[in-house]
Structure I
Amino acid sequence: MKKLFYIFFSFVCLFMVVTSCQKDNFAGPNAIFYGAVKDSVGNGLVEQDLQSGSVIEAWELGFATPVAQSWLIKNNGEFRNNLVFANKYDIYMRNGNFFPYTLKNFEIKAGDNQYDFMVVPYIRVKNCSITRDQAANKIVATFSLEAGKPIVKVKSIRLYAFSDIYVGEYIKFTTAGTTFSQTFSPTKLIDGTTYTLSIDLAANSTLFKAGRNYYFRVGAMADVSGVGTIRTNYAPNVKITL
């Protein structure tokens, strides 16, 4: 009896494995959605954090219980998803470093679909220069800030450093010293001030090795209410060989 039970059990397991490997009748993704997050003033790319940064939240319409899909945005503000189903979507930009942006009943067609989200960043990091001061043995950044709207203030600014291009608020060295960041309490109106931040390479010799490439990036955190989660605004990173 036990032998017959084990034979039957083995047959059931084999049947389940075979049927689970069969292909379903649903067609695969048939669309590509790509483009960039751009500043509505000047069309420049709005730099992001790849980790814990802005995401495209897409809700495919036509289902009783739709499920949110999160599509990532690259550091430089570009995005690309090659596995999308042609359909209509409600799209929400989440965790943004720009004012809220929503697309309702947006159609993604079969094939290639290019779309640029034209947004208003909270802060524009402008006139940014990051160089190595050989005499002082420092990395020095100078820049100014511009508010996306008059209601925006600046809470903090920082010069980030790391060993690859993903440098930013969530991927950075913990550098020593007091001149690589600045916080404002209370927050400060953006008034066109030129800021200077620096990183002392000698004081951080355990992090920075001669002959290697490092990436530096200036970021500014906005203070503005009623807009949800706020992420850091950036200038493009700069690679410096030490």
Structure II
Amino acid sequence: MSSELLRLVGVHKHFGAQIVLNDVNFAVSPGEIIGLVGPNGSGKTTTINVISGLLQADEGEVDFQGHKINRLPMHQRSRLGINRTFQVPKVFRDMTARENIEVAARAVHLPVTEIDPILHDIGLLELASRQAGSLTVNQQKLLDLGRALATRPKLLLVDEIGAGLSPAELHVIADLLQKLSARGIAMIVVEHLLEFLNRITERVIVLGAGRMLFEGPLSAASRDPEVIAAFIGAA
């Protein structure tokens, strides 16, 4: 049996005449964290949208646990164990933090006894009765992550969770993601903050204009001529 959890094979996506993803190929193993980086418009968010089912690939295969899931809608992929966070947290602002977690938990019949451990993991147990709309941006990002965790994911797609956060807040989130990885949850982390990525992963995939430019250690990516050209060209 393959140790791969997810594999993309020859994935293409276009919007009209614009090619957004062009022959994207990579795999992720259980518990692995990989970084997905590139200039704005390089196809990072489109990649995780295709994996989550928010978008469907025009060509190629998305395989999860050895099964082709190309045509499965987002809610069915969630039940298989694929979930995501968003760059702008999509919390239910008029509900409490606990109620936000409960909504996700009910969808997968998660026992109510597992809600407090999730709130503890994301550092919001003491704020469980607070309305989500009154939380800070960092706390809302953590709550967004907590709702994803309540669905018992095998693969988390994390979209720019570090944007706008302080170094101390980034430290807390990096520790949390590493803790989740140690539990066997795989992650694809879209991020511009390379120092943050360097703390949580040894492997990155660099996209440029929808094409894979590099796959390997972040330290090597920074010396790759094609990667350098892509970022300088975007500056």
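What follows draws every value from the coordinates through simple rules; no lab data is involved. These numbers come from a predicted model, not from an experiment. Cβ atoms are built from the backbone, for glycine too; each structure is taken alone.
Here helix-only ellipticity at 222 nm (-39500 (n - 2.57) for each DSSP H run of 4 or more, over all residues; to 500) has been calculated and equals -2500, so which of I, II was it run on? Mind showing how you got there, number by number?
Details: I: -2500; II: -10000.
The structure behind it is I.
Here relative contact order in percent (Cα under 8 Å, 6 or more apart) was derived from just one of the structures I, II, and that gives 19; the source is I. Source structure of the calculated read-out (distance in nm of label points 7 Å out along Cα→Cβ at positions 147 and 163, 4.1) within I, II: I.
Have a look at I, II and say which one yields 10.4 for mean count of other Cβ atoms within 10 Å over residues 59-66, as calculated.
Of the structures listed, the value fits I.
Assign the value 0.95, calculated as FRET efficiency 1/(1 + (r/R0)^6) of positions 99 and 139 (r between Cβ atoms, R0 = 25 Å, to 0.05), to the correct structure from I, II. Corresponding structure: II.
A value of 86, 45, 33 was computed for Cα extents along the principal axes in Å; which of I, II is the source structure? Each step should come with its number before you reach the end.
On the way: I: 86, 45, 33; II: 50, 38, 37.
The read-out comes from structure I.
Work out which structure the value 1.7 belongs to, where distance in nm of label points 7 Å out along Cα→Cβ at positions 51 and 227 was derived from one of I, II.
The correct label is II.
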